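Enquirer: There are structures below to look over.
Every number here is computed from the coordinates shown, using simple stated rules; none is lab data. Remember, it's a predicted structure, so these values are computed and weren't measured experimentally. Cβ atoms are built from the backbone, for glycine too; each structure is taken alone.
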Structure 1
Amino acid sequence: MKDEVATTFDELILRGQTIRGIKLIKDTFGCSLQEALIFYHDRYRHLRETRPEDFAQSHEEYWKGFYS
């Protein structure tokens, strides 16, 4: 993943813009919705472990109302 796209993707995750993040992955890699969702969730977990202070919401608040 190019640095610019990776930075944008991480920022979308940190801001809780799940749909935009998944769309960015689908558009960048041409993958399925399921693959993009898995990629998003894996990166989310990584950022939660390495940059927890950068999230404005708790884990529970982050996923509230999102059903996949």
Structure 2
Amino acid sequence: MKIAIVKLSAFGDIVHAMIVLQAIKVAFPTSQINWIVEEVFAPVLEHNPQIDTILPVNLKALKK
């Protein structure tokens, strides 16, 4: 099962959302977790072994 978490910005919200990763992996141990995040916050997620793919988005470029 592939799961996408879309939490683009707000550092605190991203940190709080990371708590749910363990519950997802317990409920769905073979799941692939992809996280879509504003590129400035991508380093916060980089060393989390529960996230398979981090997809950084440049929100400033999208708003132009």
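Enquirer: A value of 18.0 was computed for mean count of other Cβ atoms within 10 Å over residues 21-28; which of 1, 2 is the source structure?
Expert: Values: 1: 18.0; 2: 12.0.
This figure was derived from 1.
Enquirer: Further question on the same structure: Suppose you compute helix-only ellipticity at 222 nm (-39500 (n - 2.57) for each DSSP H run of 4 or more, over all residues; to 500) for every structure in 1, 2: which one lands on -21500? Walk me through the numbers before you get to the answer.
Expert: Details: 1: -21500; 2: -9000.
Corresponding structure: 1.
Enquirer: 1, 2: which one has relative contact order in percent (Cα under 8 Å, 6 or more apart), as calculated, at 29? The partial results should precede the final answer.
Expert: Values: 1: 29; 2: 35.
Structure of origin is 1.
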